[in-house]
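S.K.: Listed below are the structures to be examined.
Throughout, read-outs are computed from the coordinates displayed, never taken from laboratory work. Worth saying up front: this structure is predicted, and the values here are computed from it rather than measured. Cβ atoms are built from the backbone, for glycine too; each structure is taken alone.
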Structure P
Amino acid sequence: MWSGPRNISTAMMRAWGNRVDTVVIDEPFYAYYLEKTGKKHSDASEIIAGGETDWPKIVASLRTESIPSGKRIFFQKQMTHHLLPEVDREWIVDLTNCFLIRDPREVILSYIKKNPEPTLEDLGYVQQQKIFQFVHKQTNSVPVVIDARDVLEDPERTLRILCDAIGVPFDVAMLSWPPGLRDSDGIWAK
């Protein structure tokens with residue numbers, strides 16, 4: 001699932017992570033992005049030290065053959081702005097790509113609480129459009145787009161529609177989960 005920041009992407013990761021048939025990964029390109037861009041994010045040095053910064057290794061870990069045994073779904077919470085231009089995109093074509101969008105006003109109001117002066121690049125909109133166009137062109141089909149507002153207003157209906165669109169049975173476990181951190185959370189989740 002390709003998302004910009006502050007788009008309820010963690011809630012989507014929780015929904016998928018609550019399924020017994022699914023393994024999730026949280027922003028696998030984050031350490032790479034921070035190292036290459038030098039962005040001054042909170043805990044950047046810890047994120048870089050604890051994450052993978054070699055993009056070919058990251059890509060190898062995200063391929064469908066990397067799904068742990070016993071699981072059939074690999075939910076990848078991807079931040080669009082973390083996928084820097086030099087990263088090969090061909091591997092994306094083999095995945096089921098979904099896009100999570102949110103009203104820019106809501107994104108910006110949430111984002112500026114942590115970063116009072118975001119750039120357009122920080123919000124991931126341009127990158128998300130480019131990834132969407134790439135997937136559309138390479139697969140000759142329109143990828144699924146989910147609006148965060150629909151998820152918030154009617155989670156069951158929206159998740160059922162999403163599951164149906166990607167050919168996965170809906171699981172009621174996606175609708176609630178226990179509070180707290182998960183082993184799959186990035187170190188920034190604290």
Structure Q
Amino acid sequence: MRENRQPPGRAWQDTAVHDFDLAMLVLRLAMGGMIFMHGYNHFFGGGRLPGAGRWFDSLGIHPGLFHAWVTATVEVGAGVLLAAGLVTPLAAAGVVGILSVALIVVHRKNGFFIIKEGWEYAATIIAVCSVIGILGPGDWSLDHALFGWRDVHGWVGLALSTGVGVAAAVGLLVTFWRPPSRTAG
């Protein structure tokens with residue numbers, strides 16, 4: 001009878017694995033849902049895409065309407081992919097890229113605290129998406145169900161999520177951002 005028993009500690013290990021998968025599911029759903037809603041709002045809320053385009057132009061990101069479309073599309077797409085756990089490192093990279101641009105262009109000059117429009121919120125989202133890249137999407141994801149991806153995590157996940165996201169942000173800023181000149185007035 002003894003050979004049919006689980007090894008000591010096995011039940012704890014199984015529980016820890018399920019806890020990890022549950023935690024990653026909750027984190028992906030929360031982050032993906034939030035980012036999706038930002039994109040949805042660009043498409044259908046407030047000033048919609050033309051309003052977002054004018055705002056991008058006022059920040060010196062030209063052409064503004066093009067960047068409003070790109071931003072909203074990436075937010076909706078990355079939000080859905082992140083929540084589903086599908087091509088998770090690249091979905092996280094999309095979020096990291098958008099929030100890196102926001103941090104530099106909009107929030108950096110306002111200091112740390114979000115209550116003063118600072119970079120606290122953007123940096124937190126970047127950190128969370130980087131952690132998702134490091135840890136991987138978990139077994140309760142489409143990446144695992146469709147592709148069996150278990151090895152896209154750690155340094156590779158960090159490089160894909162954060163490295164690709166930051167590189168895309170730098171490329172966008174170098175190519176399209178011309179900060180408005182500060183004139184005394």
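S.K.: Between structures P, Q, where is mean count of other Cβ atoms within 10 Å over residues 100-107 highest?
M.R.: Values: P: 16.5; Q: 19.5.
Once mean count of other Cβ atoms within 10 Å over residues 100-107 is worked out for each structure, Q has the highest.
S.K.: Looking at relative contact order in percent (Cα under 8 Å, 6 or more apart), point out which structure of P, Q has the largest value.
M.R.: Details: P: 31; Q: 24.
Top value of relative contact order in percent (Cα under 8 Å, 6 or more apart), among P, Q, belongs to structure P.
S.K.: Let me ask something else about it. Out of P, Q, which one gives 37 for percent of Cα pairs over 24 Å apart as computed from the coordinates? Could the numbers behind the result be given before it?
M.R.: On the way: P: 37; Q: 44.
Only structure P yields this read-out.
S.K.: Who wins on mean count of other Cβ atoms within 10 Å over residues 44-51 among P, Q, i.e. which is largest? Please list the in-between numbers first.
M.R.: On the way: P: 15.5; Q: 12.5.
When mean count of other Cβ atoms within 10 Å over residues 44-51 is computed for each of P, Q, structure P gives the biggest number.
S.K.: For the read-out helix-only ellipticity at 222 nm (-39500 (n - 2.57) for each DSSP H run of 4 or more, over all residues; to 500), a value of -11000 was computed from one structure; give its label from P, Q.
M.R.: Working: P: -11000; Q: -21000.
It traces back to P.
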